[in-house]
1. Of structures 1, 2, 3, which gives 26, 22, 15 when semi-axes √(5λ) of the Cα gyration tensor in Å, for residues 59-210 alone is computed from the coordinates?
2. Rank structures 1, 2, 3 by mean count of other Cβ atoms within 10 Å over residues 107-114 and report only the one at the top, that is, the highest.
3. Quick check: 13.5 is what I get for mean count of other Cβ atoms within 10 Å over residues 139-146, calculated from one of 1, 2, 3. Which structure matches?
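Readers should treat all values here as calculations from the given coordinates under stated rules, not as data from a laboratory. The structure displayed is predicted, hence computed values, not measured ones. Cβ atoms are built from the backbone, for glycine too; each structure is taken alone.
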Structure 1
Amino acid sequence: IGSGATAVIKLLDLQHQPGTTIAVKTFRKRDRDETEREYHKRMTSEFCISKVLRHAHIVETFDLVQDHKNRWCSVMEYCSGGDVFSVLQDFDLNDTEIDCLFKQLLLGLQHMHQCGVAHRDIKPENLVMTNEGVLKITDFGVADVVQTCFDDKARESRGQCGSEPYWPPELFINSQQQGVVTEYNGRALDVWSAAVTWHCFIYRHIPFIQACNKDPNYVEYMARRPFRTWVPLSKCNDQEKECLYGMFDPNPDTRWTVDQCIESAWIQSVKIC
């Protein structure tokens, strides 16, 4: 039912449980520049992170096994509604339905952040739906544990991953500094990516190719931001603007957290359909 650079996803009907279908994510063989140890660590890391994240808006992972060809396979919950990217292409959703999907995304993201995990690749393609319209976050291939139960505060994430149009400005600033290891707040990255995803929900396209001065759309946003006159938010009410401008804050230190988003008057007024 899907394939990417690292894996192929297939469906499996359980013979001992008629009517039950699961998804099996079969990972491709290790890269040539990757050691066997690094490969196994990458496989088990994704599984361990996704396994502990039990939430209504996160795809449930059941097991990690090896098939007859010794390929790693992650056994997961199957969401038959398809990914949100396809849903947006096939259906003309109204504002109430989009608000509902966005709130579900934030609730799933809040649980992840409370568990000390940053997803680092939030986008419509990594959101799937059940037939009942429940949105779930999936694909933890680049997720990062930023805070454990033994940590007083979160650590910085390192390395660039995910999709550039969903990167926050700080990743582009760091990448332009030669010889500097990119470190950033992984949770703040997720909030920016969620805001970009909201823009995709509404307009069916991304707001920026890159959130830096090379992109004229981003330059325009930064010019209009102090006056709250950015065109994509022009039809939003004051409560929506307060939350979205907070999420689109170019400064990761003052950017809204997912808790602030959910506690906002706008999101509190949204009903889960």
Structure 2
Amino acid sequence: MQSRSNKDILIGKIKYSNVWPVFHYFETAQLSQPSRLVTEVPSKLNSRMLEGSLDISPVSSFAYGHGSDRLVLLPNLSVSADGPVNSILLFSRKPPEQVANGRIALTNTSATSVNLLKIIMEKAYGGKPSYWNSEPDLEAMMEDSDAALLIGDQAIQASWHHPGYIMTDLGEIWKAWTGYGMTFAVWAVQQPFARSHEDFLEEITLAFEASKQRSLADVTPLVMKACEELGGTREYWQHYFHNLRYDFGPERRKGLSLYFDYAYEMGLLDHRVDMEIWNHNSLTRVKE
């Protein structure tokens, strides 16, 4: 675990638009304990949570599975999709089942989507592709690949600017194959922090929930921000934010449990995952 020179509580924030509803009205200055945000791509937040140098953060679901022995989950918070997610896209020149034994370039910015792709390619399509990791640059990725995986805002922008490729939405494939939605990110807390900061965690959970509810009641500020910073149309972003799911109820947990089971069966995870959901004054173990 990395040591820290300051005593601020460190809260991670994913550097993608998909978490904006949970963070848009979330103000660390309004919290009762000194806190600050650390904004990074998922892979860097994942690493920091697994090494213990962040207290609370959204993380890739796979990263939580990897560190589930020392992390707990905040309730009712996720980035999920009940079908197409629109920002986890496989780009290819042939249909995905025809590249299931080909060479696929993987984004180096997340873990959940990379391993979801591996599960789909092997278990849904019966393939065994070769993979290589790349910076998220579609043209460079496709120079020597049959397909390329992009996530987040890079995937969205590539879908606008490279219409010549077949674009396969992994959330849509997962839903059609399993019948479940897919949870791509969850909000995790270090176990020792959860035990020693119960009242503060209650406060922060309520603050996240309040931001989420206020944002989803009127996505206009998020839509305007996205158009200004990322491009695209109001109609695109209205659909995008309304399409994503930010809850983490029983159906979400069942879908994520299935994902963890497949990851374990394929050797992507070295242990089975029992999700632990934090609740004030207690820890709820969820076994689906």
Structure 3
Amino acid sequence: MKNKHSKHEWKSNTLPSIVMVGPVTLLLLFLVVAPLIFVAVMSFCQTDQYYNVLYRFSVENYIKLLNADYVKIYGQSMIIALLTTILCILIGYPFSYIIARTKSKRKQLLYMLVIIPFWTNSLIRIYGWRTLLGTNGWVNSILQFLHLTNEPLDLLYKQGTTVLGMVYCLIPFMILPLYTAIEKLDDSLLEASSDLGAKPGATFFEVILPLTSSGIFSGSIMVFIPCLGYFFVSNILGGGNSDVIGNLIERQFKSGNNWPLGAALSIILILLTLILVKTYQKMGGEMDNLGV
């Protein structure tokens, strides 16, 4: 009787969980784990003179990643990602603070202004910036109309334009974690700081900033990592003058037809992501803030 009861209890508790979780697990294995394993295996393969993939173990692809031209693009990628992250913090923090501390009905409206860009494909929005900044675009037309310039300015295909596009695409990923962290602030701590005679600047740097540092760090990860892979922004606004690691990967898989080398670059990018996420965990960050 006891065995029958335990067997029935196992069926009633475990079977529904397997039925609910099983399909999702299989889907993740098929769409996430299997492709990652394939990319990892591909990164250790070779190519022949016709760029056909040869399934022979080699670390040659990882050695090629130390090429001086590639290292230059790594550095350029890091600079673009760092500038983008800093600008997203400087722009996103005040906006997040206003949203989080607003008590009126406008709070939902402000929050929606952050979400709405996600409803439109980022590629279309970047092409919009290309139209605005072009020689015949609105920006140059307004500048000439106001007699601030005598001829159209060359605004496209520069590193600054690429950073502008990156900030535009990725700033929501900074605002949302910051909003979550700022909203959790205890008002009594701010009141105590004010009662003790602290000025607004001191309150911000001594109380608010340390308590919201987790939001800053999680937002930085969510901006920094995608910035290294957003090759389409560099292609459209940078014109190949401000490549990121994503551009290298794209070229190897497309025009270069060197899949093993592209796979090795992808693995390096994945490892960098894992290192940053692990660092975030070590610092006591919550994985929910990263959407993981």
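1. Of the structures listed, the value fits 1.
2. 2
3. The correct label is 3.
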